[in-house]
Structure I
Amino acid sequence: MATRSIAVIGAGASGTLFTLHLLRQAPPDTRITLIERNPPFGPGLAYATANPNHLLNVPAGRMSAFANQPQHFLHWLRHQPGALLNGEAATEGSFVPRRLYGAYLRHLLHTAMLSAPLQLLHGRVVALEGPSLHLASGERVHADIVVLATGNDRPEPPREAAGLRWSRHWRADPWSPDAFNGLGPDASVVLIGTGLTMIDAVITLLDAGHTGPIHAVSRRGLLPRSHLATPADEPAPPLGLLDLTRTLRRRANAAGESWRGVIDAVRPLTPEIWRNLSHADRLRFLRHLRPWWDAHRHRMPPSIAARIETARVCGQLRIHAGRVAECTVRDGATDVRLQLRNGTALTVRAERVVSCTGPCTDVSRSQDPLLRSMLRDGLARPDECRLGLDVTASGALVGSDGAVSQRLFALGPLTRGAFWEITAIPEIRRQTEDLALHIARMLRDRTRERHSATHAFA
């Protein structure tokens, strides 16, 4: 019997884009079930924010769902009511609210459902057993091929904050509805992490009229840089870590304010560069270079960068290079002792401490019941750098015995170990298009094999 049923677990950006591409590529009688534990379908956590000042970190001209229609998102934007864009016409360089991209994904998904064999199912998959998917509700779904697109895992609290986990001052998830609820406008806040998640947290506080001090701390105290319109026209860099680092540094220094084009030129080559690095070089990159790469690669829209700089200049936002050494709850607040890189110590009395360190990537420590059951049953294993699941170049899962699955696949952030840069839409779009084409070919090959076998016994 030909494989015709496919389940996609996760209906955020990765799962939605993959489903849209699969509907375009797969044989017409393929049955696809898209399963999402948290409504609505389409935007996922990243694009579900209601804050209009949480902006895309990629210009609108590069956010199309379809590589062969690069202006698709931009054209959709231009047909939206002007109030959604504050009365301004969208351009290729516009950094628009993330919620608009979530609305775009929902629009594409519901449009596709009008003419495609697609089922949307709200539920949480907790285990896989052969072709059956077990949902927390007790329901079972049959699928011959399963694609994991569960996105980023929940943040993992820093070890130093272990004593805070049950404190009313502590928030492990900056995206939870109560992350900043109940704070007085002049309350002191400590944010652990200084990346884009911290930037969103600061913008949320500023939008709420917060006037109190905001302390952000990370090991090196690096902030994301600001976007500027610079062309990515650099020649291909070398693939080895040492030569690559030296070349990028030399080109960036020579480019001056146009250094962003040097970084952007590497983006299409990142999966190839990552695949060619030895395990030792990957670990060196993660240990020593990753914070610098993240700060230059994952940048802020200019308008957001201006607000952050204003908050720093006036002294409200204070960035610290160091680590949280200890947290002590007493007298209705939390004393957070920071050990700074310059050797000094600083104690901050905070009424809210929020983890902005990003998602947990080590799946062996995940609290997700599906991932835990798959690891326990040997259906999957962590990649060697503990960045996600071990997958092949096509996205097929590798089991605990080293065998490559013919029916289990993963995409998006779960596949960092194989692709590294797989969190932004341009990279996710390419991966989802490739995987959809790969699975569609598998379906057609199996159909031909079935027909050949039928004729052989006729």
Structure II
Amino acid sequence: MRAFCVHAHFYQPPREDPLTGVIPPESGAAPFQNWNERIHAECYRPNAELENFSQISFNIGPTLFDWMAGYDPRTAQRIVAQDQVNVHRFGVGNAIAQPYNHTILPLASLQDKRTQVYWGVRDFEHRFGRKPQGMWLPETAVDLETLSVLAEQGIEFTILAPWQVEPPDPDVSQPYRVELPGGKSIVVFLYHAGLSGGISFNPALTVNADAFAQLHLLNQFNPEKASQGEPQLILLATDGELYGHHQPWRDLFLRRLVNGASALAGLAPTFPGLWLKQYPPRSSVRIREQTSWSCHHGVKRWMDACGCVLGDGSWKRGLRTAFDQLAREIDRLYVHFTASYISDPWALRERYIEVILGLIPAEQLIRESAGAPLDEQTVLKVHMLLEAQRERQRMFTSCGWFFDDFDRIEPKNNLAYAAQAVRLCHMATGIDLQGLAVRALEKVVSQRSGVHADRLFLRHMRRAMLDGRLVGGN
């Protein structure tokens, strides 16, 4: 049995203004209003129309899918329906979940790991109508604690790069089991690094799907294993935006690859959930902690300067330190205030995803979670603190640290979410964290333009105060 799988990670960083909940116009995306709309027209909608989502493994970032469901519900429904085709045919689906805010989980606290995974699972259940079997980790960044949280919440497998496991140079044509503390375990699929990198960064490789299958994909299978009838799976993992946005017309390449070219090469398309059902793992590996797929320095890219980007990356260390410090204070205020009314503030934060998804009004959730009747003013304050927690999760979106300079829209957006969290905490408790935030951000400066994070933060705060809304974007 020689099989292959394309896994596509579909994701865009959040672009919504934290006050309005609307994406501001982005001139670079012309003739579209913003990059979400442009990428949707070039990638998400064409792949859905071609029914490519039914033939690949994929995940869609929850915040992206939420935007898509509002902007183009028909495309969102098509994607879900294509997963359901496999559920009805095989008993398992090909869509997998993702932690909610694309946070680099090894750099997050245990409580944040749990919230991110729980929110991602509940969002998936809401969109796809079933429990997720697998979960894509943001940037495939991994440590044992993260995998343990996945296993605790019923996730059976994830996908990693081959350099993220020990021993080195593993056979990537089979899945592996990873033993976890407490007697639990999880399965990891390892993607083929050479081919995955090739189709991502070498457009010449994806001009002709038949040639790719015959000349590149077919020769990755082990002849000895094939002669013995051993099952082999070659998994290719890429950003989903490759297929039509990063590389025009590659949605058509993908369509031909999974519907014709692979069959002519004697290969069967599959996906991890189905493969596990047929061929459970027979071997184990160990995790190389604090590693990722897009930074060979581990997770350093999202916390400090590293060799993956040009220039001085010290601003990343400053931004990470400032946000970690700010998050601790926001959490302290949240627990201190809500503990008088709520027996388990963290369980309430996890359940807040039901409000975000529109499944229950915030007031109802808060009153249900309280041990005694609450007056309207207290309910409003708890609601603002929960919204502050939502913004505090958004401020750790990984894209804020991915690129080489602070003066980009991604870190600026994260800063806006941090300012909104501070504002909401102040309104709910009377305690102002603005001074702490400004002092912590003083050393975060763009080397390219000289833009200062502390000044941008104050600008966001002034704008929020003038706006006057209690809870933004809801």
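A short reminder: the numbers here are calculations on the coordinates, not readings from a lab. Worth saying up front: this structure is predicted, and the values here are computed from it rather than measured. Cβ atoms are built from the backbone, for glycine too; each structure is taken alone.
With distance in nm of label points 7 Å out along Cα→Cβ at positions 111 and 135 as the yardstick, tell me which of I, II scores highest.
Working: I: 2.8; II: 1.8.
Comparing I, II, the top value of distance in nm of label points 7 Å out along Cα→Cβ at positions 111 and 135 belongs to I.
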From I, II, which structure was helix-only ellipticity at 222 nm (-39500 (n - 2.57) for each DSSP H run of 4 or more, over all residues; to 500) = -10000 calculated on?
I
Note: mean count of other Cβ atoms within 10 Å over residues 415-422 at 23.1, derived from one of structures I, II, originates from structure I
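Quick check: 6, 22, 32, 21, 11, 5, 2, 1 is what I get for P(r) over Cα pairs in 5 Å bins from 0, in percent, for residues 159-198 alone, calculated from one of I, II. Which structure matches? Don't jump to the answer; show the numbers that get you there.
On the way: I: 5, 18, 29, 31, 15, 2; II: 6, 22, 32, 21, 11, 5, 2, 1.
Working through the options, I get structure II.
For which of I, II does FRET efficiency 1/(1 + (r/R0)^6) of positions 143 and 287 (r between Cβ atoms, R0 = 35 Å, to 0.05), calculated from the coordinates, equal 0.35? Intermediate values should be presented prior to the final figure.
Working: I: 0.35; II: 1.00.
Structure I accounts for this read-out.
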